[in-house]
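Structures are listed in the sections that come next.
Read-outs: derived from the displayed coordinates by stated rules, not from any lab. It should be emphasised that the depicted structure is a prediction, and the values quoted were computed from it without experimental measurement. Cβ atoms are built from the backbone, for glycine too; each structure is taken alone.
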Structure I
Amino acid sequence: MSKLKLYGKPDSAEVYQIMDFLKRSVVAFDWIDISADNTDWHLHTGEFTNDEKHPMVEFPDGAFVVNPSIEQIAAKLGWISKPRLNEYDVSIYGAGPAGLSAAVYAASEGLKTVLVEREAVGGQAGTSSLIENYLGFPEGISGAELAEKARQQALKFGVEILLLREGVKGTFYNGHIRGEFATGEALIAKANICTTGVEYAKLNLPDEQRFLYNGVYYGAGASEALFCQDKDLYIVGGGNSAGQAASYFSGFAKRVFMVIRKGNLSDTLSDYLIQRIASIKNITVLYHSEVTGLDGDHSLRRIKIRNSQDGAENWHDTSKLFICIGGKPNTEWARDTAICRDKNGYIYTGNDLVTLDQYKVCWNLERLPYSLETSVPGSFAAGDVRVGSVKRVASAVGEGAMAVTQVHQYLSKL
């Protein structure tokens with residue numbers, strides 16, 4: 001079977017985004033460097049020219065697209081579709097582990113199910129190079145591969161998946177939820193499950209946005225490993241995603257530096273990763289440290305790191321900085337609804353609701369909320385987006401399945 005081909009320059013922000021999407025979506029492709037000192041790519045493209053060196057995608061049918069958007073690529077792959085039904089039993093927002101789990105269980109039990117994702121299937125977990133502590137995979141499994149298996153399972157049971165749909169507003173009325181998208185489309189369902197997860201937090205440094213995908217990356221960034229060969233790279237964060245990234249990148253990079261504010265890794269990192277990092281010679285942990293400055297031309301060239309113990313600040317040459325420092329929940333869509341959120345935007349569910357003044361105003365049923373139900377009857381939340389959730393793939397998958405059981409309970413009383 002012919003592969004998709006991606007032509008581009010290694011230091012291109014556009015190439016990174018395309019490559020990241022393809023890898024997270026488990027799309028096989030060949031990479032062809034079109035840098036100024038590499039002219040062999042012309043032999044692959046025949047009469048096709050690209051004087052400005054934009055990324056190009058060649059599809060298996062021979063079609064070329066210059067500087068394509070992710071939407072264009074997904075559409076050409078046949079992944080963009082419109083909602084097929086006027087109304088669904090349950091709509092699920094977010095195709096990370098919790099959302100995929102909910103979709104599989106809902107559809108397998110006969111519910112008309114639609115799963116909506118604004119980026120690639122898999123969520124943050126889909127960017128992980130290797131998930132080793134998920135039950136049933138003793139050798140580990142990449143986040144993208146796990147997500148792809150779940151996607152295929154969901155399709156098998158008839159789940160409708162809407163990709164690259166960004167929700168901008170949620171409205172609850174007459175026992176239904178109406179989700180509105182940036183495209184102008186709307187989706188109506190009797191119940192919904194919010195599994196939108198969290199997005200990585202930023203360092204909020206000057207020029208951080210300017211260097212985005214040109215040296216600064218949020219998350220594990222496994223798709224960038226190809227361009228880290230024999231380089232020094234830095235990872236900010238001491239959690240499992242940062243530790244797994246450090247372990248993975250050590251096989252490509254000259255040296256990997258983990259930058260953490262604390263004086264140890266044991267507070268935030270699983271023991272098996274602590275032991276592994278200690279055993280890898282080209283990984284160095286910079287304790288009591290934080291990145292305070294970025295510098296470069298069109299791409300990142302060096303970063304400034306401050307040591308909190310002695311106050312010393314020093315510049316370090318690098319073209320790769322990966323930021324893995326937790327994040328904020330994707331719940332902006334609920335801003336104008338009766339959904340109760342904490343000060344950071346995480347959604348309250350179940351027993352955590354009953355002492356809130358807002359809940360007492362908006363909840364109009366005699367029964368108490370189910371354990372994963374929000375302050376709006378029929379609206380549920382699962383996974384990282386909830387207040388007090390456990391940030392692990394296994395717990396997200398479990399909550400997704402639990403949410404479907406509670407959706408059944410809710411629908412049976414309509």
Structure II
Amino acid sequence: MALGALLGAYIEDDSGGLRALLPLAGRTLLEYQVRCASAAGAAPIVVMVERVPQALQDAFERLRHDGYGVFPVSDVAEAASRFEAGSSILLMADGVAPPAQLLLDLAEDGEPVIAIVPDDEGHEQNERIDGQSRWAGVAIASGQMLAATAAILGDWDLQSTLLRRAVQEGARRVFVEGELEPLLVETPGQLQAFGSHLVAASRQPRDDWASRFILAPVEELATAHLMDSAVRPSWLLWGALLLTVGAAITFTRGWLGAGLVLLCLSAPLDLIARRLAILRLRPLPSSPWTQRLLWPAAGMALAAIGLWELRHNTGWGALVTALAAAAFAEAGRLEGQPAGRDSEIWLFSRRNAIFLAIPFALAGAWTSYLLAALAYAGGSFFLVQHVRRAMERLTTS
């Protein structure tokens with residue numbers, strides 16, 4: 001069954017601005033709502049408005065630029081006409097910040113359902129449903145309910161009237177609490193903690209020592225500064241790839257220190273890209289092709305160091321060592337890492353290899369670095385092999 005979404009952007013906050021335009025995670029609350037609705041599979045996304053100030057128009061433009069089908073309407077009949085006959089309607093109250101997981105859960109079967117919270121002091125601003133419960137700000141209604149409501153609406157509020165009809169027709173009620181409870185926002189301060197939670201929830205496991213102990217502050221700082229920018233995650237992945245290829249070219253010219261700087265600059269970019277994609281509710285694929293190319297590009301950079309050392313210092317041994325290190329690194333990557341072991345952060349990785357080079361670069365001992373990289377990559381590969389075989393023996397015994 002098709003799923004659409006009906007949002008509101010007309011209630012003002014205490015300062016006279018629209019609640020929908022309150023800032024959240026570098027964007028507006030409305031943009032967060034639209035991204036949540038899209039993540040739940042809703043299309044089209046219709047926004048009820050009374051007026052469209054420039055800030056709201058800018059938000060619509062950003063959403064359309066990112067590929068979201070969002071349609072602002074001020075007429076109830078037009079809103080109803082936007083949805084296919086027989087579709088389900090995801091209803092979000094004006095000024096509510098819902099967890100994305102709640103929307104995914106409610107939209108799973110497409111049947112009419114209302115998320116509720118208790119009728120207590122902590123939920124006085126939520127719309128009352130009965131003597132025991134209030135509306136949490138999220139519901140699923142049917143297209144028939146919307147069409148029937150639009151036909152008799154008059155001057156009443158569309159969302160509230162549609163909610164009442166869903167209650168009267170016996171829509172299933174789901175009590176939500178804890179992390180699944182939506183936040184009904186009235187002031188910017190209420191969104192600060194919610195935004196901080198979103199940023200914290202976007203952190204991904206840091207699976208090597210370089211990302212955990214060196215790059216973590218860089219990742220946090222860059223994410224905070226870029227989340228309200230127009231920078232796309234794909235641009236960062238392209239940047240990481242181009243910097244790595246640029247480093248390989250630089251190494252062949254003998255500018256070894258400059259090449260290492262380029263590699264260090266590339267190291268956090270894929271981590272930041274994933275954080276931004278999660279914050280914008282469009283997670284990257286598990287292994288986008290631009291990220292997959294970082295491994296062979298890094299191998300090219302390692303081989304370029306060996307090639308320079310071959311021509312100017314230690315001969316063929318340096319190139320053979322570099323190629324062997326790259327081969328062990330690729331074999332280890334294909335073998336995979338044993339899951340559930342915190343010690344895997346110490347295994348060979350692209351980022352670990354980059355920062356391992358720094359002390360050798362300061363000493364001017366690039367051939368020694370290649371030998372260290374070979375020992376590191378080979379040792380990691382054989383360690384993974386040993387652990388995996390041991391786990392297989394335990395499983396079969």
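Using the calculated result -17000 for helix-only ellipticity at 222 nm (-39500 (n - 2.57) for each DSSP H run of 4 or more, over all residues; to 500), pick out the matching structure from I, II. Please report the intermediate quantities before stating the final value.
Details: I: -7000; II: -17000.
Computed on structure II.
Could you tell me which structure in I, II was used to calculate volume of the Cα convex hull per residue in Å³, for residues 19-194 alone as 147? For volume of the Cα convex hull per residue in Å³, for residues 19-194 alone, the value 147 is produced by structure I.
Matching task: 0.7 is the computed value of distance in nm of label points 7 Å out along Cα→Cβ at positions 139 and 163. Pick the structure from I, II. Spell out each step's value before the answer.
Values: I: 2.7; II: 0.7.
Comparing all candidates, it corresponds to II.
With P(r) over Cα pairs in 10 Å bins from 0, in percent coming out at 4, 21, 28, 25, 16, 5, 1, 0, pick the structure among I, II it was computed from. All intermediate terms of the calculation are to be shown ahead of the outcome.
Details: I: 4, 21, 28, 25, 16, 5, 1, 0; II: 5, 20, 23, 17, 14, 12, 7, 2, 0.
Derived from the structure labelled I.
Of the structures labelled I, II, which one yields 18.1 when mean count of other Cβ atoms within 10 Å over residues 3-10 is computed from its coordinates? Label of the originating structure: I.
If distance in nm of label points 7 Å out along Cα→Cβ at positions 179 and 203 computes to 1.4, which of I, II did it come from?
II
Assuming 1.9 is distance in nm of label points 7 Å out along Cα→Cβ at positions 147 and 251 as calculated from a single structure, say which of I, II it is. The value was obtained from structure I.
Here FRET efficiency 1/(1 + (r/R0)^6) of positions 91 and 275 (r between Cβ atoms, R0 = 30 Å, to 0.05) was derived from just one of the structures I, II, and that gives 0.50; the source is II.
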